[in-house]
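Asks: Structures given as structure tokens follow.
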Structure P
């Protein structure tokens, strides 16, 4: 009995010491993290998201969490963020998951998929469906955590030097287009490539490429593509493009629980803020483009081309699912969620827009 009492007293003392010392230490310590971004310095919208996140995190933590950001023109590796965060050279990164498909093929499914989910549908899949869990299945073996990092909404199909009238026009077409959409176009005879944002205008101007897709009016107008490519096509390939925050898992584990939660909330809020900003800028810049640059011809791909794209896309999805069990799990989850969510999208958004259009006739 005496031994039990002594054990209880020792345990109580240990708890008291812990309670007195640990929170005080954690409350006083400032955690300084370094982030590498794919974007060049002062790049609008994409670059705003990580800075917004860092500001929110610092304010919510009362200065205990400070995040400095190195742009691509400093670290010189815009498409090297995955490796820099994985190695611990940087604690965090801001980029896009589909840039890593050459290293880890299953990463490409977490940015966007051709003919896939819209932004609200995709956010539903991430946060209420299986999206976050499946994304961690892909990234955790590499010592990384991935979180949604900001959405552009539906992207435009790209700027073209020549009009696309048939499938023949895709043969040998050199186009900057990353992700799964690049694989779809390759299957149809095009030659997709990926080029960092800072090199896009020059590549198109010098005809190193024949066409490119970037984002949409929110960012395309200031890039000046309308000056060198007259045809602007509507989208099919990126209906909801989600960027990403990467976190080194060792860094994550070193943070106290409260700072992890602050970081998680800051990333989530900054991501949604970027979606709002991107939507606003697209609406504003679309109006500017139509009034100031009336010679830009807005086109939709011919039905023949869209049908071929959708067919190639489905064939590639089936191939990926057959080759890799995790790819199948991800693709099945996305298809199942979209099937359920799209019914509501049609009943709510599509039905509303159709009704308003009918009234305007």
Structure Q
């Protein structure tokens, strides 16, 4: 392979080498690479990583895992900056997360052309890599941290996530597709009064979990949309596995499919901030683009007397990222009115962890299903 913008180069044994650089988060190719093995200390590895030197591992794989944990402990021992204002706390938290990811991402692992790891005591990650990256034809280099994420996603995909609203049936998230581990938004869709059982649109379907819940509730036909290929494949597999393939049509499009429906459901990202990786696009929505797009196009895709269901956490409000008045103004500008609302409090562990830097916002968080209708024209 010739050096290029997606290849990484290094010197080893006096010879120049290069390989394909893999980073699902879009991390730039490291400019400085040092070849290391089991002899390097955690302090030395941490110091070099902080200086921007990537460490290409040639030792025992399990020792690399232990080294990464030791580097993480050194990061976590550093005193955290604190802030009283929720927005300042959020910004500091994001900065600390980004710096942590950059530092830990400096420990690199080689992959052969078939995704085998050419290191002692290395696990077989070929299936996990194939699911995330597709077919491979050349050796590559990946951060150990990303590789661990691939392995974890592969296990989630095999095991699946039990969904109470589906009678305990499992939804199997693919790599890069947001997992429905926070079940409160699913519960809202499972209990809100249905305006119809004829037809529904599920906008930004992801794993297909909300489309499946609507099908289980008796909706005869659902058109589920997404513009991400991984999400589309994931939704197709899940809806077929759950027995709803004949009632749920998966469509690749940005937001709305053609036509109108009496029920249009959307669970957009809830934080108007920039994502730092593809998986974060399910949480972070710069400038509330998807939220604005959904609200702005809803009236044109709702049948008369239809309802749009917007599932949205108010976490952004408690962080000072988007005031409630701004959301109400979006409804008004889109010609929509609120005809009902269902609320639920999150049950995830961080909501009860007082040591979390965003605890004050998390403990106050409420997730709502806003039932929206087209505002009648003035007489």
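Laboratory data are not the source of any read-out in this text; all were calculated from the coordinates shown. Values in this document were obtained by computation on a predicted structure and should not be read as measured data. Cβ atoms are built from the backbone, for glycine too; each structure is taken alone.
Asks: For which of P, Q does FRET efficiency 1/(1 + (r/R0)^6) of positions 176 and 304 (r between Cβ atoms, R0 = 35 Å, to 0.05), calculated from the coordinates, equal 0.40?
Replies: The read-out was computed on structure Q.
Asks: Right, here's the next one. Of structures P, Q, which gives 22.8 when Kirkwood radius over Cα pairs in Å is computed from the coordinates?
Replies: Derived from Q, not from the others.
Asks: Comparing relative contact order in percent (Cα under 8 Å, 6 or more apart) across P, Q, which is largest?
Replies: The maximum falls on structure P.
Asks: Any idea which of P, Q comes out highest on volume of the Cα convex hull per residue in Å³, for residues 128-327 alone?
Replies: When volume of the Cα convex hull per residue in Å³, for residues 128-327 alone is calculated for P, Q, structure P comes out on top.
Asks: Given a value of 11.1 for mean count of other Cβ atoms within 10 Å over residues 72-79, point me to the structure among P, Q it was derived from.
Replies: Only structure Q yields this read-out.
Asks: Starting from the value -16500: which structure in P, Q was helix-only ellipticity at 222 nm (-39500 (n - 2.57) for each DSSP H run of 4 or more, over all residues; to 500) calculated from?
Replies: Clearly, the read-out refers to P.
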